[in-house]
Structure P
Amino acid sequence: MEPPHSRHSTDGVARALRAILWGGLAAGIGDSVLALVLYRVPLVVIYQSIASGLLGRDAYRGGLATAALGLFLHFFIATTAAAVYVGASRRLPLLARRPVPCGLGFGTAVYFFMKYLVLPLSAVSRLTPFEPAAMLGHALLVGLPIALFACRWSHQGGV
């Protein structure tokens with residue numbers, strides 16, 4: 001016989017996993033659309049550019065194989081961001097109760113984290129100019145969907 005709280009905690013884990021997976025998928029798609037609009041290059045080039053964080057300039061000569069690696073990395077990063085937000089929302093319920101302002105702030109933080117920490121440490125290792133449109137896009141298309149999915153599958157639900 002299982003303890004009375006184990007079913008509840010299993011349900012909570014399942015809800016958190018759904019929030020992470022859906023939030024990661026939505027953020028990954030949103031960020032891909034953002035890149036298409038801002039940079040006006042094919043998705044293959046966008047995903048090769050993500051792979052260049054590991055492979056350097058050789059990523060652009062790798063064809064669909066390096067684009068596939070970039071696609072995997074892109075959605076891995078988006079899902080990791082969703083996991084961070086969902087995990088934090090379980091400790092700070094305000095994140096799930098107020099997903100719009102918190103999600104917009106989180107998306108902005110993701111932009112700065114990627115731009116000023118991840119990219120300089122990657123094989124790309126060059127600092128690009130600040131892009132207000134990209135920051136706003138991350139707030140709306142990365143942070144907000146993650147927060148809304150965290151809210152949807154939390155006990156705290158609210159908007």
Structure Q
Amino acid sequence: MEPPALILTSLENAPSLIIPMVREIPPDVIKRRPRAGKWSAHEHACHLAEVHSLFFLRLDQMLSEQRPRIRPYDPDRDMPSHDALLQMDLDQALTRFENDRKKLVDKLRRLPGADWERTAEHPEYSRYSIFLMTRHFALHDLYHAYLIEQLMLKRDWEPLTVPE
């Protein structure tokens with residue numbers, strides 16, 4: 001299997017699409033959650049930076065082990081606190097997103113064709129390979145970009161509540 005050029009292009013271009021969009025969001029909206037339990041645009045953007053470490057870990061595991069067992073990621077379980085993403089420095093997160101993405105794409109471009117077919121056991125998916133994981137990651141970018149844009153364009157916000 002040849003490296004999937006379209007997926008790599010999508011991964012490579014994601015920061016160029018997402019970062020300017022995040023920068024467009026007014027300061028009074030960037031950290032505002034649409035409702036309790038839902039992420040703000042700030043949190044979505046920081047999450048995109050945070051998940052690179054997980055992707056690198058899984059990729060290294062799949063390249064070094066035969067059919068490893070992947071631990072599912074659950075931000076509610078795996079983040080140190082409910083507000084962890086909200087407390088992150090957005091500028092640092094966006095810089096990390098851009099830099100880690102370059103490293104990731106460079107690493108993926110160097111993968112031999114056969115490595116794209118390496119598999120792992122993932123309890124949530126019927127099959128899981130480096131190819132599928134990489135495509136999933138590219139789609140993950142677009143999903144969060146869409147949610148960020150929805151928040152940027154949102155008109156009707158629930159009233160802000162002040163914790164007692």
Structure R
Amino acid sequence: MTFRGGAFRMLLPKMKADAGNMDREIQTRDFSIADYEAVLQLWQRVEGLEVAEGDDKEGVARFVARNPGLSKVAIDGSTVVGVAMCGHDGRRGHIYHVAVDPGYRRYGLGKRLVQECLDGLRRVGIMRVIILVADYNLGGAEFWKRAGWEDIPGAVPMGIDV
């Protein structure tokens with residue numbers, strides 16, 4: 001990985017693409033609301049990721065405006081191939097909807113996006129980060145555990161619509 005002009009660049013090994021095998025250069029950058037439609041399509045393609053209330057364009061725009069520079073996308077040319085939504089409440093960080101296009105998995109791209117989110121949270125003074133993984137999302141749980149995340153003993157996620 002290299003850092004040039006404000007974006008991280010990742011060279012991936014040869015992999016299948018629509019036009020045959022080719023080298024891919026993946027750049028990561030801050031999420032922009034202009035990315036929303038492509039990100040929504042990616043979320044809908046990723047097994048185990050639930051698009052729910054608050055994930056509409058207006059809700060995501062509010063989230064990103066409250067947490068500037070923390071959410072990330074990965075781009076292959078002009079195609080969004082990865083995303084991590086990230087924010088904080090002033091005390092705890094939260095990472096949501098990490099998704100990598102199935103054709104780009106197992107190359108460290110999800111890990112890179114999460115690390116950039118963690119680095120951003122650290123820069124704004126956040127020292128603890130929480131995620132929620134759906135109990136049926138076994139692949140997602142495996143990803144997070146491989147990355148060193150742990151269950152929070154005694155904690156049960158709860159919620160209410162307001």
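Derivation of every value follows stated rules applied to the coordinates shown; laboratory data play no part. Here the structure is a predicted model, which is why all the values come from computation and not from measurement. Cβ atoms are built from the backbone, for glycine too; each structure is taken alone.
Structural remarks
- Computed 34 for relative contact order in percent (Cα under 8 Å, 6 or more apart) - originating structure among P, Q, R: P
- In this comparison of P, Q, R, the computed figure 1.9 for distance in nm of label points 7 Å out along Cα→Cβ at positions 86 and 142 is attributed to P.
- Label whose coordinates, when helix-only ellipticity at 222 nm (-39500 (n - 2.57) for each DSSP H run of 4 or more, over all residues; to 500) is calculated, return -8000 (choices P, Q, R): R
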